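The data blocks that follow each hold one structure.
What follows is calculated from the coordinates using simple rules that are stated; it is not laboratory data. Every value quoted in this text rests on a predicted model; they were computed, and no experiment measured them. Cβ atoms are built from the backbone, for glycine too; each structure is taken alone.
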Structure P
Amino acid sequence: MSALPDLSIAEAAEALRQRQICSVELTEAYLARIDARDPTYRSFVHVAGEQALAAARAADAAFARGEDLGPLHGIPIGVKDLFDTVDMPTTYGSDVFSGHRPDADAAVVARLRAGGAVILGKLETYEFAMVGPVFDRATPPATNPWKPDHFTGGSSSGSASAVAGGLVRTALGSDTGGSVRSPSAYCGTVGFKPTYGALPLDGVFPLSPSFDHVGFLSASVNEALLTFDAVSGRTGKLAGNPLPDLAGIRVGYARDWFAADPQTHPAMLSALDAAASQFSLLGARVEEIALPDISRFEAAGAVIIHAEAYAGHKALMAQHGERYSRKVFQNILSGLLLDEADLETARRAAALLTGEVDARFQSGHDVILTVNTLTPALPFSHFQTDAAVWTPMRTLAFNVTGHPVMAMPAGFHEGLPLGLQLVGPVHSEARLGAIAQAYEATTDFTAIRPPRFVSSDR
């Protein structure tokens with residue numbers, strides 16, 4: 001048997017149900033790996049070893065009584081530090097909330113616990129899910145397991161680092177402008193952003209309520225879908241249902257959306273073209289399509305995010321502004337320049353853009369294929385500036401529209417991952433997942449591990 005933390009969730013779940021392993025044994029193996037690797041990755045801001053082992057014992061006892069609580073019963077998982085957890089610190093990535101203990105779990109955390117999941121601890125996030133990496137906080141930024149002197153992307157930084165580094169197989173994240181998908185691209189994991197509103201946001205610190213999504217960073221598409229199954233409250237199971245081939249599937253390839261952009265790394269264009277070819281080989285009909293200019297999405301999205309972030313932080317900044325990191329304070333404060341007329345104009349533009357993307361699906365396309373980030377992960381030195389640095393991505397558009405997205409590895413360049421996005425119609429998670437699994441099954445990108453610990457048995 002592989003080292004226990006390297007078992008997929010499905011493999012570990014089967015071993016648990018066959019009594020080949022127990023959850024305590026599995027959890028101890030994960031905790032040992034965190035102890036060995038996380039000094040390099042800095043993905044966990046709090047390891048809840050005692051609570052995790054107690055949850056594992058409870059999971060084993062439930063199995064012994066003949067109870068099966070669901071796909072994550074007895075499975076260790078990580079939680080982004082933007083989600084409230086009643087039994088461990090929740091700081092939202094900010095020194096403002098140092099030592100904070102919420103009164104209740106976030107709704108999705110409560111669902112995980114009810115389903116028997118074992119929460120290993122809290123994972124690093126950019127401060128209030130805003131900008132980063134920053135270096136004037138008590139907690140240093142998480143590192144990229146492929147090259148630890150490179151950043152992870154944000155804001156689900158610790159979630160991506162932990163999954164890529166083999167510390168968890170799946171983790172909770174949140175996505176307001178790409179915060180699940182860009183770390184997935186930079187760190188070579190799967191990132192799943194369901195349809196806007198598919199999962200409750202109660203107990204998740206808000207950034208922009210119009211765009212905030214609960215999402216997942218996972219080691220494979222199937223594991224992302226299993227996690228969604230566990231917290232969605234739906235009766236249908238999305239995981240484990242890949243299409244045998246993609247005959248009859250229409251893929252709209254939004255190539256011009258990034259191919260002509262001078263910021264697009266040549267390796268990224270090659271990787272996306274190769275992915276489009278692979279979909280064709282699987283039987284899909286791949287057609288180039290045009291999407292609205294990205295600048296329209298980014299203009300409307302930026303107004304809405306900054307206006308809503310400022311409204312949400314105004315009172316807190318007045319009380320504790322000196323405890324915010326400099327770049328985050330400056331970025332949130334920019335919302336002061338916006339008024340209700342600006343916000344209403346942006347919302348009208350967002351509605352029009354959503355209709356234009358919906359029209360692509362209404363014309364018969366099952367999914368849209370496009371790039372995720374335009375470059376591989378950058379070194380930390382790139383961010384040692386006085387102002388926030390924005391890396392080029394194509395993620396915010398689908399927060400504006402709310403469509404579900406599966407972000408997937410698409411290759412590597414000089415030891416760093418490259419990523420793509422598959423976008424589906426609203427509430428098409430099952431079909432999107434099946435198409436994504438069919439593509440994933442023909443590549444080995446999700447099976448490749450960072451080189452530092454390939455030979456390690458911990």
Structure Q
Amino acid sequence: MKKKIALTPIQILAIGFGLIILVGGILLSLPICNNNGKCTPFINGLFTATSSTCVTGLSVYDIYSQYNLFGQFIILVLIQVGGLGFIAVAMIFSSLLGSKITLRQKTLIAESIGATKYNGLILTIKRMFCGTVLIEGIGAIIIASRLMSDLGFKQATWFGIFHSVSAFCNAGFDLFGKFAPGSSIITKNNDLYIEFTVMFLIVSGGIGFIVWNDMAKYKFNFKKYPLHSKIMLTFTAALILVGAIFFYMLEHNNAFSEMTLSEKITNSLFASVTPRTAGFASVDYSNMSAASRGLTMILMLIGAGPGSTGGGMKVTTIIVVILGIQASVLNYNDYSIFRRRIPDSVKVRAFSNAGAYMSLLFLTIFLLLILNPSVSFEAIMYEAISALGTVGLTLGLTPGLSVTSKILLISLMYLGRLGSLSIAMAVARKKFIPKISYPEENITV
């Protein structure tokens with residue numbers, strides 16, 4: 001008899017996301033999804049499906065111009081499943097139907113949403129479902145109400161639902177191509193209600209479901225919050241505020257020059273929030289200063305929180321790396337924050353994640369430069385960071401890329417959503433234990 005292959009949770013997640021992307025790519029290539037009633041190249045359908053499932057937002061097409069209502073619906077489903085995690089979505093429906101959740105399923109859920117403990121997982125999933133429906137519902141109502149005069153009730157409602165889900169899941173896909181193809185929400189950058197709603201949705205999805213659970217449990221008693229939630233809430237707020245101040249200083253007489261003061265402040269905040277893996281644009285980034293585009297790339301690299309709808313290197317990873325640098329400079333042995341010490345296992349994982357992330361990024365940038373010699377280094381780097389960080393902001397490079405370049409970006413989006421280290425762990429099925437332990441010897445670093 002053949003031996004059963006026992007897949008690890010990471011392997012199930014990796015294969016599951018791959019299958020969903022493949023099915024989505026096939027559907028989006030078919031005539032039933034496209035406005036022109038014709039098949040599109042499979043690589044373009046696969047690219048859009050990957051970008052949707054990995055909640056990135058990069059696209060070779062303007063979504064509204066290319067895809068009909070059914071195609072837009074497929075993209076929306078891929079975004080929602082990709083944002084929440086297909087395991088979490090499956091478990092939500094299983095729980096609602098009253099099915100018993102097994103220990104193996106709990107392991108899968110924990111891996112999917114970034115939880116470290118199994119107790120209370122079912123309650124977390126229920127809160128996740130209720131919170132998602134509530135937040136996306138409120139966002140959809142506000143956005144739809146602002147678009148009602150332009151689009152009428154039916155289309156405004158669809159636009160409200162689509163953009164609320166896309167923003168909450170940090171996807172960055174939009175249908176504002178109806179007003180101007182490829183414009184994102186630039187045509188609505190004077191509507192403060194839409195912008196603040198989108199920002200609220202992005203941040204809500206980006207802080208992570210673990211933080212949601214802690215906020216529901218401890219309410220406003222910040223002192224009782226676990227260390228993870230304290231770090232996420234504190235540094236998310238700091239990144240948004242500091243980023244907004246810099247964007248305002250750099251762009252108030254440049255990209256924001258024709259805006260009112262309130263619009264400048266709002267769009268500065270928006271420019272600080274959206275690179276954290278959301279991908280909506282309220283201004284044309286090619287019109288921004290080089291310094292602002294550089295700041296955008298830094299924010300794209302940092303990304304959102306673990307177990308969230310967003311990607312990137314993750315806020316907590318960056319904080320642990322910074323603590324490590326501080327410890328080395330001050331000759332400390334421990335990494336401490338909020339009067340708590342970071343475990344050695346977390347330090348190793350954080351530096352491994354950061355190293356794997358940056359190595360993959362630099363390798364892909366190098367390959368893209370070889371494949372696209374006429375494209376500037378900045379545009380290549382911007383696109384690569386956007387793909388790996390699952391952001392979706394672009395300087396207009398994506399539509400003109402070759403098939404090979406698109407495959408590279410597809411790989412980056414996939415790895416960026418699941419984590420390059422997680423994929424490596426999925427490939428290495430068994431834990432490697434060396435048979436020989438060699439003697440230790442120091443080196444200079």
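Below, the figures for the structure above:
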{"quantity": "Identity of the structure behind -12000 (criterion: helix-only ellipticity at 222 nm (-39500 (n - 2.57) for each DSSP H run of 4 or more, over all residues; to 500), calculated), options P, Q", "calculated": "P"}
{"quantity": "Structure responsible for 12, 40, 36, 11, 2, 0, with P(r) over Cα pairs in 10 Å bins from 0, in percent, for residues 56-215 alone calculated and labels P, Q on offer", "calculated": "P"}
{"quantity": "When distance in nm of label points 7 Å out along Cα→Cβ at positions 304 and 336 is computed for each of P, Q, the largest belongs to", "calculated": "Q"}
{"quantity": "Answer label among P, Q for the case where volume of the Cα convex hull per residue in Å³, calculated from the coordinates, equals 188", "calculated": "Q"}
